Structure 1
Amino acid sequence: MKKFKLIPVFLIFVGLMSSCEDTIMDWEEVPEENQVTTAELPLELAEKISRYEPLKTYTDVVLGVGIVMDLYVNDAAYRALVNENYDDATVGYAMKHGAMVNNQGQINFGPVDNFIALTNEAGLDVYGHTLVWHANQNANYLNSLIAPTIIPGTSGGNILDLSTLKDGSLNGWEKNGTVTVAADEGLAAGSRAVKFEAATPANYYDLQFRSPLNTSIVAGHTYEISFYVRSDNSGNGKVTFRGLDNNYPYKDWYGSGASDNFATTSEWKQVKFTVSDFKTEGGQLQPFGIDFNFGYGSNINYYVDVNTLSLVDLDAETEVVNLITNSDFENASLNPWSGYGNGSSRSVSAQGAGYSSDYAMVLTNPVVANSYSAQQVFEFPTALESGVAHTISFYIKSDVAASLEVELQSPDYSADYSGAINTTTNWTQVVRTITPSTTDRTKFIFDFGASAATFYIDDIVLTTGEIAAGSETIIIEKTDEEKAELIGAAMEDWMSQMLTHYKSDVHAWDVVNEPMKEGGNLRDGNVTDPANDDFYWVKYLGKDYAVTAFKLARQYGNPDDVLFINDYNLESSLAKLDGLIEYTNYIESQGAEVDGIGTQMHISLNTSRDNIVQMFQKLAASGKLIKVSELDVRLGTASPTMQQLLDQSAMYQFVVDSFREIIPASQQYGITLWNLSDKANEHEFWLPEESPNVFDTNFGRKPAYKGVADGLAGRDVSEDFSGELVD
């Protein structure tokens, strides 16, 4: 580097003084060969940096930048700076699963399509980030695929006596043909089903199961009959009756036309219908019975789940005295409910979103705090009776797995509590008993501040009597094999659509992101407190989840797409780096192809330079293409000193120099700087109150710009600069 000396330029003064009143001043110039030109004056650092060319000028490897897509689309100055300095752009969030996939699994390509249209116009490539990661997922959708099947209990008491079916006998029930109670064949694990063995029946009633005759039917009431049924081969069933005006009714099982039987398959299917035409003879209502007929087909086994078999009087009068008014929100109002706290909100749901009716109460808590930091309150006109057990019942679901509790409170805020109530994305009935400990309990309260979630609540009952809970809700968990099949299909659907849709526009991808733990082991997804948008593919697909991902990327993308595995902290944990390289080798041993390894490099001034060197040496030895994928150098402040800025520049240059010197040229894919500038709107979610980038908050070049440029060029670019002023 040329060093400039600052030499004062003197114009020689020769003074000849002949008298005080006659002063003659002559100026004599220094000979030209002894003059100091302006080119020899030192250039200030800012002036030097201003004379640098755009960053991508100084390298033949891919120089990229991580961007905020909305800023690129909507801020012309931001877009121009990206286009001027970089070869490709990596969208920080907007191309991830969580940003693009809705709760029904549908992908919204529109915003990214608009972005790519602008990059195509500018000649800027787009790097795909990222296809398979555990974070920034639409976890609500993915978890809904593997959620247990919830079969709500009946809305009223079951008139059928199922006790002899549940204990495995058929006492009180009549049968014709081979009908038994089979253990472990019901909907829920370990539950029973009535099994019908159709060998070669001639008539539908040759294989029949008949309920005991019931004499408690009320004339004029409507009754609902429901059950779940399946068969090991495709078949048909039929329901007939005793005690109706029409004991062989035609039911529209298929949705069009008249049919008196229903189809069955290997999947459980609910059959539900109502009857009301009960027969009277001599002024007496005739006993009522239900007959299940499966004499269709040959060599078919049919199963009717015992726990879901029910007969419910839909017009039965309840004797429950509900102490809560507006408990089902069918007036589309929350009055007289009120609430407050934690920035929470409360509303009535859209029509049709209630549990058993049109509306439900909707409570939303934005952030996690104490349970009582967000409350919804119902005040009683008089205090509840102390020492008397009060039963609380309601139906509830939430948009994510969450929890809340209920309490009976006094004006001085003392209370009796229910304890934590866990909620899921499926409607569940909650029943709790609380006994007021004093005579001044005047409020019923939902405490919902413990989870960042939206709760839907319906059919609230508070009573000192019995709750007519109906039959028990059945929860059916999916098997590990079923979960793997569903999640595998979701991965293929997501990847195939992304790779196919952007086949002409994106030619390099982060296929698998951050697969390793810090110690070098593969993540397993068993975490105690996952974020709301965390979903671990590995938990359901196992160690080969990345094998599948890379095979899908090659299958649906272009043959020459460059496919990366990417992780962070590889410079600070060499054990993690070793684990990542080992896992990459395993992926390829299973028949998939990994083109490159990305090292993120979110570093600081204190990051070990020796570790950086060792990291690049190990990466070079892998034989893979190597990409520095998310480089930034944080300073711990948004207002750095000049020394910190110079040290930041030196660290940037050290990383770029090390990459160029250690990684063989044939393996150098490129370097991506993470975020364009230090502007706050680029750091809302990543390194807020920091200054980690090469452009400042006004898009001005920082000393780090020079460090990166010199590193890319392999020399001090400014050594060629003169001090001559340039326009």
Structure 2
Amino acid sequence: MKKDIKISNFRNIGISAHIDAGKTTTTERILFYTGVNHKIGEVHEGRATMDWMDQEQERGITITSAATTVFWSGSKKNKNFHKINIIDTPGHVDFTLEVERSMRVIDGVCMLYCSVGGVQPQSETVWKQSVKYQVSKIIFVNKMDRVGSDFYKIYNDLKKKLNATPVPVYIPYFLNNNFYGVIDLINFKLIVWKETNNGMFFDFFEIPEDHIDVSNKWKNNLIENAILDDDIFIEKYLNNVNILNDDIVMLLRKKTIQNKIQPMLCGTSLKNKGVQCLLDSIVDFLPSPIDISGISGYDISGKNIVIKPLESEKFSALAFKVVNDPFIGQLIFFRVYSGKIFSGNFIFNSTKNKKERLGRILRIHANKKEDIKYVAAGDIAAAVGLKSFYTGDTLSDLDYFVVLEKIFFPDPVISQSLTIKNKSDEEKVFIVLEKLNHEDPSFKFKVDNDSNQIIISGMGELHLEVLIEKIRRENNLDLVVGKPKVSYRETIKKNINNIEGKYIRQSGGRGQYGHVVINLKAGLKGSGFNFINNIKSGVIPKEYIPCIKKSLEDVAKAGILWGYPVVDIIVDLVDGSYHDVDSSENAFKIASSLAFKEAFKHASPILLEPIMIVNIETPAENLGAVISNLSSKRGELLSIEDIVNNYKSIKSNIPLSEMFNYSTILRSLTKGRGIYNMSFNFYSELPQNILKNII
């Protein structure tokens, strides 16, 4: 029965939120209630199914996104079987790429919020990622059993901080100040879970008299949001015609898919209450692959096309994750957008123009794997035996050239040096680093030509710490790690025109001749490197233009004055000359490099430093000491807010160079009670006094 599920009953979803909101705990309950697991794995015991890496179990956090598949026919067993592919994503900002690439391939997401912590900074980051990829959302307010929980404060914060449109479909019910159950507003019943059997069973009751008024209030709010923009149902509502529950669900689902509302519910996954309601809401409100308007891509001519999520179409899929399994080898996780593919078929890597045979196809359940014969539109699986595919590549039929929209990879903001103790391990280290880069494109590495050290770069101290530990454990390598270094950027403040670069060499035979003239302009913040070709009348033959552009890009990446990438500039190629015999690509490369370097020196060059947005939670009594310390770190205070339990939330912009070892400092200032997280915000000009110290 489960094998014949229609694509309309597929749900590809993510579970995402701020760190410690209970994502993995909630997923463990989902696995239990859907029958995948017969025992609940607890995060605090290091036994969570989805946190299968050693470091995840030791640290009690999710580091890598894990995938699994469950089947659900409703808490009352009254629905068709639905296949739910779930991706449990990290909450820590250092692993934001895991969230980013997951958002790219899911259709809906369950956003978890701690009922006490509320809408925290990483919640905002994840929300923005879901908006960018137009992912439909439902909201689960977790940990309702905690002291200080406030469902309605979360409701207001969602509207205020995220510009969301939450619509409660379940509201909390308290008895003697203890979270006791939830009120189902659609069916207008109180649901209470039994304490035995890990909350597997529950009962329905009439809503108590003292909760009728508040339940009616939120039921009306639910209906009004559901019928909004629908004239037929608005007229029924105004004429007091009863609107059927199935119609309410249908209308809410439509609005959710259109991203006009976000159904909101609550529970406490640790105490096994509300998770079945969450599964029902995933099935009822989140979209199937055919509810999505289609994924965009382009064909061999570069023309934009929209992929229809139908099994009858040609096969196309997107590789969104690479994992190197010690027993199987390289696993490529992919989402199928159209068609069907069988194990053993040949497929085409449209991104790299390569043909490969698809070996085994696996259904993944955390670190367990199940062989399947084929995979079809709307599904998520993993492939074994593909050599050329990396994150963001398109898989397609051999006779179907299509390239799907890629995944955005954030640039690293922090670097560290690695020294190999045993020189005989050098080749092995580089192989491992290359594999890590394929797994995690936000991780980069290079060899510093001056120091001969390996420089690794990533999204934060924890990100690099986890990767270094992974290298040591899995490969038994002895490495010395240097202090973190900031990834600065070079740019200019002044425009400069008509700078020449000329390369002429004559050595008896054929000579070398290249001549370019460029204008160098300051670009907009965040615009990167831009090249404009303004050559007229063929003064430089068009076949040399690509090599000139490539040379300029390479010089910009390597840096000019301080060895950091050059950003936010416009190079305008305006003039030059060539020689019929002596001109060559190499000569024009050297000439353009000389022109760029000369222009950069005279365009008021400056160094940019990464500014992080830092969110700190501190006891109110330590507020003064924390703010004073931030001032000493060149911090810009943005806001201070009251949060629960006499704590304060501080938001500020602080240079990354000032944030190393901040966790130790904050613990000292707050007697171990303060916490913080940070993420990259923007690049800003480095003050001259700091620049002198760096140089």
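Bear in mind that the values in this text are calculations on the coordinates, not laboratory data. Small disclaimer: the values here were computed from a predicted structure and weren't measured. Cβ atoms are built from the backbone, for glycine too; each structure is taken alone.
Quick notes
- Cα Rg over 2.2 N^0.38 Å - highest-scoring structure of 1, 2: 1
- The greatest value of distance in nm of label points 7 Å out along Cα→Cβ at positions 208 and 248 among structures 1, 2 is that of 2.
- Structure from which -8000 was derived, helix-only ellipticity at 222 nm (-39500 (n - 2.57) for each DSSP H run of 4 or more, over all residues; to 500), options 1, 2: 2
- Value 5.3, calculated as distance in nm of label points 7 Å out along Cα→Cβ at positions 104 and 176, assigned to which of 1, 2: 2
- When Cα Rg over 2.2 N^0.38 Å, for residues 304-543 alone is computed for each of 1, 2, the one that comes out at 1.33 is 2.
- Value 10, calculated as relative contact order in percent (Cα under 8 Å, 6 or more apart), assigned to which of 1, 2: 2
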